[in-house]
Structure P
Amino acid sequence: MELITPSLGLLFWSAIIFATLLFILTKFAWKPIVGALEEREKFISDALDQANKAKEEMSKLKSDNEALLLQARQERDKILKDAQTVAAATMAEAKEKAQSESDKMVANARLQIINEKNAAILELKNLVATTSLEIAEQIMKKDLSSESSQKDLIDAYLKESKFN
């Protein structure tokens, strides 16, 4: 029965040992443990604050990136629009230049045709004049009394003459 009812001395010494142990733990162990816990709590709190700051910075960077992306798209659209405008202007200028060159070539061709036509007419006039003079010269050499002999002579001279 001794195990169930402890003796008064055992209780006394157990209480003194417990109080001493409690005093020693309070004096030397609880303060460092509580300090370590407070330090850990502060570390966790700081880590959470840093995580929140990082989250805010990431959000700000994301909005900045979106703004930059929007600006880049706007610049791209502007550059494309400017390029299309320049291309259209260049095409219109090239078309005008080609039309101008075409008009000049047509005008030159017409002028050349007129010049060649005038030269051909002049040559034909000279040929007709020369032929007429030759015929008149031969008629003067020969005395023609009848109309049929005149026609025969003209036909003969026309056959002899060479037209180019």
Structure Q
Amino acid sequence: MWFFMILSYIMVALSGIGLGLVGLNHYFDFWARDHITLDLLVSIIFIAAQTLVMFFFVGTGVNVREYLESHPELGKDLYQQMFAIKRKLYPPTMMVTILFMAMVIIDGAYFIGKVSEWWFHGLYLGTVFYFYKATAVQHASFRESTEIVLAMTKTERSDS
């Protein structure tokens, strides 16, 4: 669990750096050949990061459910809390992924001269906004899921 959580944080940080590079490259053209290759490279990292975050919570939810099934004295409250975390987490995570992919497609269309540059600006700003929003929700969700796992196993956090 901890490995995937830390890996998620690293991948999301790399995604943020990549998102910044895509924006800067659109204006300064520092990438060697053309900026579509940078967009595609960052897309792979970005989508992998968001997918890893979502599957972390899918896996954690399954583990919580299985643990609670084998320990019925704990009740179902912790699983319902985990389900509530997923309801909070998935919408901004999916939205940032969709906006990012639309931005990359529009950036390619702009690069070949098919659309106005303003489409890229709008999608880029929307993607950056939702990236920060999704990252904040993801961080809060990681903290809440850790609290659920610790409560479930009756272990106290060492940093509290």
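Quick look at the numbers
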{"item": "Which of P, Q yields 10.1 [mean count of other Cβ atoms within 10 Å over residues 33-40, calculated]", "result": "P"}
{"item": "Value -32500, calculated as helix-only ellipticity at 222 nm (-39500 (n - 2.57) for each DSSP H run of 4 or more, over all residues; to 500), assigned to which of P, Q", "result": "P"}
{"item": "Label whose coordinates, when FRET efficiency 1/(1 + (r/R0)^6) of positions 65 and 137 (r between Cβ atoms, R0 = 41 Å, to 0.05) is calculated, return 1.00 (choices P, Q)", "result": "Q"}
{"item": "Mean projected area of the Cα convex hull in nm² from the coordinates reads 10.4; which among P, Q", "result": "Q"}
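Every number here is computed from the coordinates shown, using simple stated rules; none is lab data. Please read all numbers here as calculations on a predicted model, not as lab measurements. Cβ atoms are built from the backbone, for glycine too; each structure is taken alone.
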